[in-house]
Every structure is written in C-alpha cells, then in structure tokens.
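Once you scroll down, you'll see the structures, which are given as structure tokens.
Rule-based calculations on the coordinates, nothing more; no lab input. Here the structure is a predicted model, which is why all the values come from computation and not from measurement. Cβ atoms are built from the backbone, for glycine too; each structure is taken alone.
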Structure P
Amino acid sequence: MKRSKRIQSRLQQHLPALQQGLQELIKRQANERDTVSFVRQVLAELFGYDHFKDITAEFLKDGRFCDLAIRFDDQVHILCEVRAVAMDLTENHLSEVIRAGMPLQVNWYVLTNGREWQFFRLRGEQLSKYDRLLDFDFLELQASDAGRCLPLYLFSKESVLQNEHERYYRDFRRINRYVLAALLLEPGSLQRLSRAIRRLLPDVRFDEAYLREILENEVLQETVLVRARSDEIQSWLAERRGERNDANTNHARKA
C-alpha cells in the first residue's frame, strides 16, 4: 500500500502531543465523554477527517446511538464506538455499534477506548459475522514505524476515498485453508519444517519427500489439496509474488 506523505506529515506533527494528552486522560481516568472528544481529535488530526464535515457525533439511526460516524458524499463509511479510557473493550460493545450500522449497510466499524483501537469489517448480514482486521495501542505508535501505523494509513480519509481499506480486506480474506495448504507444500516451507524437526530431534533424519507425504496423506484433507493445487490458487500466488518482486525492484532503484 502506498504511504501518503500527507499522512506521514500528520503523524510527525500531531502524534506526540496526542499521546501526551491520552496519558493525561488515563491518569485521571477520564469519562466517556472526554474520551469521545479525544477520539474525535485523533480522527481529525491523524486520520485526516474534517472536524465538521466528515465526523458526526452521537449519530442516531432507528433509535440507536453511535458515538461517532465518518460520513461524506451523503454516505456513512465507518461507525466508531467509544468507551471510557479505563474500560475494557468487549464484543457486546461491538454488537451495539453494528446494530446501529446495519440499517445503513455500513461494513466498517471501530471500537476504541482511546488507547486500544480495534478495526472490524462486517462479513455478512448477521451481527456475529465479522473479521477483526487490525488493532493497535495508541501509546506504542511511532511515526517511523510503518507496520504499527498501518491502520492510520488504511483508514485515513485519503485511503477510504480510494477504497484502499476494501482492497486490503479482499487480500485479508484471500488467506484461507487452500492458500495455506499450497504454501505449506512448497519446497521452501518443507525445508524450514525439516530444519525445525532437526532442532527438536538432531539424530533423526526426515527427507522433504517424506514430510510432504505425511502432510498430503495424514494432515491435509483431499478436498483442500485439490483446491490448493488448482490453477486459480497457483496463479494467484505467482501473481502476488510478481507484484512484490516488481515493488522491491522499484524500491531498490529509488534507493
């Protein structure tokens, strides 16, 4: 995913002060209202949403409230449920915000207490079907750490407008039992498995063909193996590897 210089600039400019502000909220065990104000500030200063145009507080739909809604182009894109900084986040909190969002066909949800942030994507039309894609501890973020800051890039206004979060979700869902089986049976994976066994049993030797036989005949189901070997799975893996190689080559040229 392309990292926006604008987002990086926001991180460097606002993250330290926001982290200090959160520490003060935690120290005095701030209530939910103050935590909502902090979260709204984060959404504006780090995620890039306009305080007045894009963020709606105490969003109401069909008699159900949600603390914050991200909306533009007359459409709600993300609903955010906020709890006080001292509260733990639970599945019941998530269910509440999903019930508020389903009539609007909202797929994306954020659950946070200011410090812990969790990002969810609804999988179907039932409350229990969702995927938890990303989470982070706000106090552990560093502007220079792209891995930890991925949610800030992915759910920034710039990325949501370009549908980057949906592309990420498609890739997330692509990792299934068939892809894992295909990866597990590759020579490189068998070599690593063989080395792991040798560390456990230095005097015992297993060749990779024997390990493959065990995996194919005793570990993996036949239906999974057939799909793992299919042209669809193998072509997708080759395509993704080609994209990564191209990206690495371009990065090396720029360096």
Structure Q
Amino acid sequence: MRTPLIAANWKMNKLVDDAVATAGALKPLVADAAGVEIVVCPVFTVLQAVGKALAGSNVALGAQNCYTKESGAFTGEISPQMLKDAGCTWVIIGHSERRQYFKESDALLNEKLHFALKSGLKVMFCIGETLDERQGGSMNDVLRRQVNEGLKGLSETDFANVAVAYEPVWAIGTGVTATPEQAEEAHAFVRGLVEAQFGKNVAEGLRIQYGGSVKPDNAAELIAKPNVDGFLVGGASLKADSFAGIIKAVC
C-alpha cells in the first residue's frame, strides 16, 4: 500500500509573516490526518521561519529547487546542503515552470536528482506534457523521454526517496483539471515506463502524484484512481483551509 504524498508548492508567493501565519494555521487543521505524508514547499527566504512554525507537527518542510553543487561560485543558486541546514527533508525538481521558463534540460534535471539524493534529500520529480503535445499526439513520447532521461541511473534503493509528480502543463494554474480518467491513464503509463526501466518492485512501490488545479472538491475522485498516489498542489495550497480540505479528502 502506497502512502499518499500531499505537497504544497507555494511557488513565488508569501513573505515571511504570511508564510508563517499560513503554516501555523495549517498545523491544527491536519494534526489528526493519518495515513498520509504532508509537505510544504515555500520560497527559499522563508524556509527557516516556516520550518520553525511547523516544528513538532506532522508536516515536513521542502524546497522548490536546488543545484548540483554543495558550494562554490554559482551566484543565485542554492545547494541541497543549504536546504537541509534550513530544515528541509524534501525538494521539488523538474517542475514544468523550471523546464519552460528556465530551460532546464532532462540531463540537468537528472544531475540535480542524483545530487539531491546523494545529499540526503527526498525528491519530488516532475514530468508532464503541454497542451500542444497532448493534442498533437506526442504526450506518450514526451513522458517517455522525461522518465527515461530524468530518472536515468537511479538504483532500486534510490526510489525509496523519490516520488514522481505528473503535472499536465495545460492544467497548471488554468482552472482546468485532468479528468480522473485522464490522470489515471497517464499515471498508469508512467508506472509502466518505470517498470520497463527499473522493474516491477520499483514501479509498484513508486508514488506518482498528480498536479494541476487540484482542489478540495476534486481531490477525492482523483485519489480514488489506483495509480494516483497523492498531489502536488499549487494555488489551492496557498490557503490553509483549502490545502487541509485536499488532505482530508485523501485521509
């Protein structure tokens, strides 16, 4: 049985007071949530403050990105070691916005994934197709490339610390959500790719999250699908009550 993984990606939102207040409001709302793993991923500047606000709770701290080096002359970057120092146990790698706006390649993301794992972080590794790719019939080819190239070189033991987040780009921040059937089809395809590359044991144990306009009112029908193992939540995670509603729909 795969434990659902529900993560909040706050993206480039929230100054410290708002971030701490949201974290503080979330804690009691999900304190009795059982059988689910919860992560909040704020911006770098508020990581330590949010980590302190979440201390002693069942909510883990994560970050939205990291680099491939521990330290050095890499202006503007942040290392996994720095994230751990701030209290993080998770990091998001390969989000579609990193791929689209910052032109992060499959090879770079694979390098980031390996270094983050080697550094002791758990990773949510994002994949997903654009609307043009889906409508043009290349969705499976895109997902196959992102999985095969992005996860290349992982060992079976590495997968204990990896989740894959399927995020159809056309459903991120648009209000359009993949139907449960569309999500299930994509997740099953991705699990099949992982099985072909890494074997049945890895594929059956891998948690595949869905991301893309997840809300409290659609979470239950999405999580009911056998290959949907949680969510990576954007806009709906910015308010404690709506994020808690998604978590409660899963528990």
If Kirkwood radius over Cα pairs in Å, for residues 36-91 alone is calculated from each of P, Q, which structure is the one that comes out at 11.9? P
helix-only ellipticity at 222 nm (-39500 (n - 2.57) for each DSSP H run of 4 or more, over all residues; to 500) computed as -12500: which structure among P, Q? Q
Suppose mean count of other Cβ atoms within 10 Å over residues 20-27 works out to 14.5; of P, Q, which structure was it derived from? P
Output the label of whichever structure in P, Q has the greatest value of mean count of other Cβ atoms within 10 Å over residues 108-115. P
Taking Rg and Dmax of the Cα atoms in Å from the coordinates of each of P, Q, which one would give 22.4, 68? P
Value 5.3, calculated as distance in nm of label points 7 Å out along Cα→Cβ at positions 52 and 140, assigned to which of P, Q: Q
For the read-out relative contact order in percent (Cα under 8 Å, 6 or more apart), a value of 13 was computed from one structure; give its label from P, Q. P
Quick check for you: by distance in nm of label points 7 Å out along Cα→Cβ at positions 4 and 196, which of P, Q is greatest? P
For 0.85 (FRET efficiency 1/(1 + (r/R0)^6) of positions 68 and 204 (r between Cβ atoms, R0 = 41 Å, to 0.05), calculated) the corresponding structure among P, Q: Q
From the coordinates of one of P, Q, Cα extents along the principal axes in Å, for residues 172-211 alone came out at 40, 18, 13; that one is structure P
